[in-house]
1. Quick check on the output: -19500 is helix-only ellipticity at 222 nm (-39500 (n - 2.57) for each DSSP H run of 4 or more, over all residues; to 500), derived from one of P, Q. Which one produced it?
2. Given 16.2 as the derived value for mean count of other Cβ atoms within 10 Å over residues 13-20, which of the supplied structures P, Q does it correspond to?
3. Out of P, Q, which has the highest value for Kirkwood radius over Cα pairs in Å?
4. Which of P, Q yields 2.6 for distance in nm of label points 7 Å out along Cα→Cβ at positions 69 and 101, as computed?
5. Out of P, Q, choose the structure whose coordinates give FRET efficiency 1/(1 + (r/R0)^6) of positions 61 and 93 (r between Cβ atoms, R0 = 30 Å, to 0.05) equal to 0.65 when calculated.
6. One of P, Q was used to compute relative contact order in percent (Cα under 8 Å, 6 or more apart), and the result was 29. Which label is that?
Structure P
């Protein structure tokens with residue numbers, strides 16, 4: 001997994017910076033925080049409630065497995081709104097235009113922000 005993530009270094013850096021703003025998750029014990037990572041649907045299947053259903057099913061699985069909290073990084077307004085409908089709260093955010101990697105605005109031009117969403121299970 002680490003070698004795969006090296007292809008997404010800039011994405012992982014913004015996620016690390018985002019998560020570091022929330023001590024509730026950065027100091028958590030292993031096995032307590034369930035992480036929803038990169039969820040979406042093909043354009044032909046949007047607006048059918050599939051992502052909402054998948055999140056709710058994931059929350060049920062996380063609860064059965066003993067997790068106490070769920071986090072998700074939402075990269076835009078649609079995913080943020082979907083998480084809010086599922087009971088998540090925004091606890092941190094970073095505007096894309098403000099974030100720099102190696103002195104460069106790598107995400108410049110992307111609209112809005114990446115948001116860290118958290119929900120107790």
Structure Q
């Protein structure tokens with residue numbers, strides 16, 4: 001199935017929300033066990049979310065800068081990146097589309113106000 005990015009993002013957000021609302025996957029009560037498949041479920045979710053970030057940076061960063069919202073994107077992605085890196089949720093080879101940006105985040109060079117992602 002081929003989708004336009006807007007449709008993909010809408011479908012993805014609804015799909016993720018379905019997981020978040022499922023008490024069997026994301027229990028909200030203290031003491032409830034998480035399923036054995038929890039990490040693989042999270043990995044599946046964040047891989048798809050990464051694709052959206054990669055698309056935004058690679059195809060729409062100029063428009064994002066024109067709107068003056070690049071600091072929000074950079075901050076959001078920085079938090080996302082540190083989370084996936086901390087818990088080893090995405091294989092390094094899958095992060096290649098934003099490898100230089102990731103290296104800038106790790107080195108502390110990425111300023112949230114930066115107008116251009118590293119090339």
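Bear in mind that the values in this text are calculations on the coordinates, not laboratory data. These numbers were taken from a predicted model, which means no experiment stands behind them. Cβ atoms are built from the backbone, for glycine too; each structure is taken alone.
1. Of the options listed, only Q reproduces it.
2. Derived from P, not from the others.
3. Q
4. On the way: P: 2.6; Q: 1.4.
Only one of P, Q returns 2.6 for distance in nm of label points 7 Å out along Cα→Cβ at positions 69 and 101, namely P.
5. Answer for the origin of the read-out: P.
6. Checking each candidate, the match is P.
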